[in-house]
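The next part holds the structures, each set out as structure tokens.
The numbers here are math on the coordinates, done by the rules we state, and not lab data. Source: prediction; values computed, not measured. Cβ atoms are built from the backbone, for glycine too; each structure is taken alone.
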Structure 1
């Protein structure tokens, strides 16, 4: 699933390619991908231009020159592709914004879990969906408050988008590894120092991922992510079995809150 770093990359790509071009029409291959009915979507957007973007967690919001807001959710495998109308339509581009400039923006929906629709405004949408502040915007005080008011393992608490928006499974594992906190630590017992370490690690992990455009193989060797099976880094398959970057012990794999979890028993001891 595209996480915050991927969606931030999409946001920047959108701004670099698709702003300030009047929309000629909108092609929709499968209307089940729309959260607004097709007639309303086209009636509202045709003739308008996208003028700005905002990302909150895994959600991308795009505003038009007449003040309308379009919400993009990238589901499991969503992506964007900007291309000239003379070229062949990209595979799985199931929603196409056709611009008067002769270029198109395709919303790539391979597994059809992706969604597009109009929202009244960003703030009301986030409130309705109980989405907390973005992981790169949340304050230490708010993060600490949201974490400590829950009595659960810290991993599922951080995965909950009402705690902090935008961090998914591998990111939480990486954050907890960088913060040296066991994923089964109780959230309501964390110290000030521990919550601050989580706060700092969130920014470090996300900023690193954004810097490398979510290309995991380019992450520092001090990152836990290189132990995951789907890592595409240049490490030999036989040597990836999971030795912690600390070099002392193999990475352990357990399930926490029903999710596959990687951690280092040496670096992340449960107190």
Structure 2
């Protein structure tokens, strides 16, 4: 795989995870537990959507370099690819469930996302470094907010503790993929373009353990990790949940190709 093709794949991974999680958070609009939280959840989704657009725009430019000058637009990459062409982490496509499920998913992702962006802010690719530095300012808030909710629900009532623990347990199997690397990653890590996800595992676990300890929660043990064998979302292998989500997200563009407001 050429350097440009590897870079294109890597940028899709960044963009797709942001986009799919933004879509999931958008499903909460009008359904949040309180008005302030409804607005906060929406804003986090909008932040992620904005970040995905920056990654998609760069991906389209890189694609043009190895595709005879033809690179897809942000809209084409978001709305005109099938499930097997998406490269998002399996974690972010998991259903919202109850609010504990949503916050556990968000917390796992946010801690990893902040660490990843810190690494990418030092990328030798100036465009990646610029986008990561900008996104990092938003993602720091995301992580503080989701950690606060994990603590509030975990150390709250008996019911909220039970639901938060169930969410932590149920989503744990999808976290291993975040720290795996494959040929795409390795092609870019040596040149300082990509962040080595393997180096994020220890600080991620340290942060997660500290928050869960304060929340009176525990991590499960001896759980097989989905997607950590090189056949996960980053390689286009997804859970059954992504299909219905994409059908809802893409139906307008599919039904009316090229439609514009």
Can you rank 1, 2 by mean count of other Cβ atoms within 10 Å over residues 47-54 and just name the one with the largest value? 2
Relative contact order in percent (Cα under 8 Å, 6 or more apart) computed as 16: which structure among 1, 2? 1
Quick check: -21000 is what I get for helix-only ellipticity at 222 nm (-39500 (n - 2.57) for each DSSP H run of 4 or more, over all residues; to 500), calculated from one of 1, 2. Which structure matches? 2
Which of 1, 2 leads on distance in nm of label points 7 Å out along Cα→Cβ at positions 79 and 223, largest value: 2
When P(r) over Cα pairs in 10 Å bins from 0, in percent, for residues 159-206 alone is computed for each of 1, 2, which one produces 26, 65, 9? 1
Determine which structure produced the value 20.4, 61 for Rg and Dmax of the Cα atoms in Å, calculated from the coordinates; the candidates are 1, 2. 1
When you work out distance in nm of label points 7 Å out along Cα→Cβ at positions 39 and 55 for each of the structures 1, 2, which one comes out largest? 1
